[in-house]
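Each reported figure results from applying straightforward, stated rules to the coordinates on display, with no laboratory input. Keep in mind that this is a model prediction, so the values were computed, not measured. Cβ atoms are built from the backbone, for glycine too; each structure is taken alone.
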Structure P
């Protein structure tokens, strides 16, 4: 890890919790000449040294060191101790033609609060005060996880007052555990370019936590500690922590560009590599320094913060078929580090929304890909009326295309789309019609009983129903604040949906058959619009689906599950085939603590199973092995 092992950015010298000197360090990789004549650093720390704050002309000069074959280092140290606190700074760069430029630190570990400043912390809790604890019961395979997609700002805005958002999240972790969540995918926590609300998908500083997420006005010296404490709180509860890594594109304000007289000379971004992301500049992975930089970013968060997985955003634009540069090399380097350090079950998930997603996952060190198939069938386009077609069954079993140990990540919606409760039963995106939330229930059941890893966007569990335009035509209305309204948890809709997610989330944790790769029918031809001769599959006319899941047990028995889903507006009694005789118990019956339990005794090849409209049954039995 060149960038962090060489202490690029700004660091306190020593571990004194009350005061310390600060060292500033900039690295420029070998390659194009940036034409820098000098670098000075200034900030609100200068008054502590007897000078004037933000006096760039008299700022601390950085010394140039060309002895390292990897590139050039520029370094300065305050020479005097600063009292504990949070300090902001920026570099003043003079180029050899006389031009000058104010430049943010590309390797800062803290974003500033304004003007694209960088930050450094002196004192406060030390790294040794916040060691990362491992997951209570060890890191589990990806297939065993129920993943919750969490937007830090929206998740905390209603409740945080003047606390740091990363601190506030801890208040709701027990709620997530109660609904069966054992992994959180945090939308990007790395720093963005200004103080306006952002989703974090326009990266600015890759080693820094966004200041908005760490700011507690009463404890300004505590920053990274909030993230470490949050990760520990998750690990104590056996919740995996997955970070969202945006490595294809960067902001046009990316600091490394500004360190080159001609910004087009910056080797990190001099040209697009695999594809162009509209409105942003792309990393050039044909240059080795870019791969090294992004790999270092990944390893910094893995090693320093003990995360359990990374979701790689927009991988279609830095993957070129037949070329190891870009995504394959980065994934390979990360996996090699994990192997060397004995790290198991670390998830590497691709947002590769393209038909070759399974092939790319299989041919790289990736463990999963975001699977858009069920989302595409859930109240989208022709499916606004909630009617299923013969594609449903295959969308629940795309795991068949992946190698052993790899599994798709499936969802009804995610941060890029309106909430499913909003869209359920709508005819268009413009009428303002209230969604018929109950129509989403069989889709939720299908999600948790598929062979994929289920992903739940924050608020879906209680029916949050924000609208999000698929295309805002450049108005910026997609990326706006949509705070979770936690009181919805307690209304009748919220209580019902939360109970459903809780029942399904905990059932998936408890029952291996719901996590296995085994499903029948394994494949469903799209011309098939009725049940097959066995009596399973999709019946489009009746809006029914039946499929089997199972998992062999160590004692020779088999855990069997038969799923019956009714997407229609009427209750139906369905002749359902079962793989064995005996009593079958419905895991969904009484899901809300009020309704009656239900089971059926099967003595023939099938049994009549009543299913309410927009509902389902998950029928469970352990079939004994041979005597």
Structure Q
């Protein structure tokens, strides 16, 4: 009950701040860019609040818990991307003075057609980014209240949607700034209490380093819950090859598939995983059945395959359940669905090496996160709320400081979770570690700490979802309705369309959130970054710094890099859900992390096509480059919106 009170408190504070700010949001400029009068400190806090999403608050800690320090590239990439923004994009973008990034796209090339292309990617990226926020809402309410996954999505999504519809950009600026400090408090203060209870962070790492082959164990008989194949791949349980595991099914259980955790390499013998399970799990296994899971020795021509140290290489059975079931893991058993300390604590671990191409996967992930940060429409639009380009660059610097402070704590949560709450592995609930770990303390103080982190989680997906709705609703109201469908629309008509769009996109995002329950939160956000990196980042980089970029070149690059990356990610998601099959490991790696080819492809297409269409360089390209780069004191910069009369 205490965690729910904290959630209600932060929700009420959010709504009140939104209502108060609504009274100040009267003009179209207020709704879209907060009147361009947001100070550096306020905007840095608001951008940080918007940027630190459910992926940052819950997903990064969960991904580090699940995959180890191989996942540290996520917080590093999220923070490092702002350096590109600071150096190359923030200042020029603000000096151009639009309302939305599609405004920049049309204004840079004098092409209404290009606006339509740019708007489509605002929606692609926005919807991909809303899905993990909705999953965060569902997981948080499951952990706090035991609600069904979909209830949390509907309740939280509805509150945020109506809050955005009321106040637009000005309404959420104060809210997001407030929520950043809520999140920083919630991610940091409980850590010190938890380390006082469970032991220090360095001590945990020392234990992991000292026992490289160690795998978390349960100290007492522990109940487990497993999902069915409708939620694949979370219905799979991979047992440890280190020793036998005893598990007792407390409900009638139907096994969909039995395989091994390690696929045979060329030349190795095929292993019959069912031989390691007595009795064999065929058909429906009655409640009360106790099964001993034995490790399997990998063989080649009947002889054991040896490691570099001369030890036999072992694997273990992997069960996939047809329907939800429950079981008890015996005391002393290794926790399933995890890896040994050496793989958890070193680079090129289970995350990046799962397809056999760890270096390629790692660099592709780095490119996606860094370049994607510099191409997110809902973040970039906030720079239009600064008074000028100088303040936009100062804002970017302070954003790096604020989010860097936040990300310093996420690895600690992952390490503490592995050491002190390893059952999250077995239940495929690693995304809930920030909320579940404080509750494990028990008592009132455990509930209070869980309440603090729950409030932080709500602030995370509320602030980011708010920003996404503003970005997407602004694209529909300003770019599609106000520029394409009805160019003569008055500011009042565009405000009404903004509010309607917020409701439409809010409920659409809730529906999409129901489809991604089985995907890791941070992975979903990483895919949104990959799409942004292959579409908007090349446009903004070349559009701001290369006068030779033409509209056909920019459009071809965005469509080529962006759509192919989007298609690759969707193909991987479908293969992960076993709707389609991708057999080749390299293809699978390139589909899961497409930035390593998507970003260079987009840049190359833009360059080649622009060279081929050099006659279509805008006649005033030099003047536009001057507007983008000349200091405001020279008087050459003028807001694009004012120049075109779109704000009147």
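Side notes on the structure shown:
- Given 3.0 for distance in nm of label points 7 Å out along Cα→Cβ at positions 444 and 532, calculated: source structure among P, Q: P
- When helix-only ellipticity at 222 nm (-39500 (n - 2.57) for each DSSP H run of 4 or more, over all residues; to 500) is computed across structures P, Q, the figure -5000 traces back to P.
- Origin of the value 10, where relative contact order in percent (Cα under 8 Å, 6 or more apart) was derived from one of P, Q: P
- Read-out volume of the Cα convex hull per residue in Å³, computed value 160, structure in P, Q: P
- Value 3.5, calculated as distance in nm of label points 7 Å out along Cα→Cβ at positions 252 and 484, assigned to which of P, Q: P
- Taking mean count of other Cβ atoms within 10 Å over residues 436-443 as the criterion, the top structure among P, Q is P, with the largest value.
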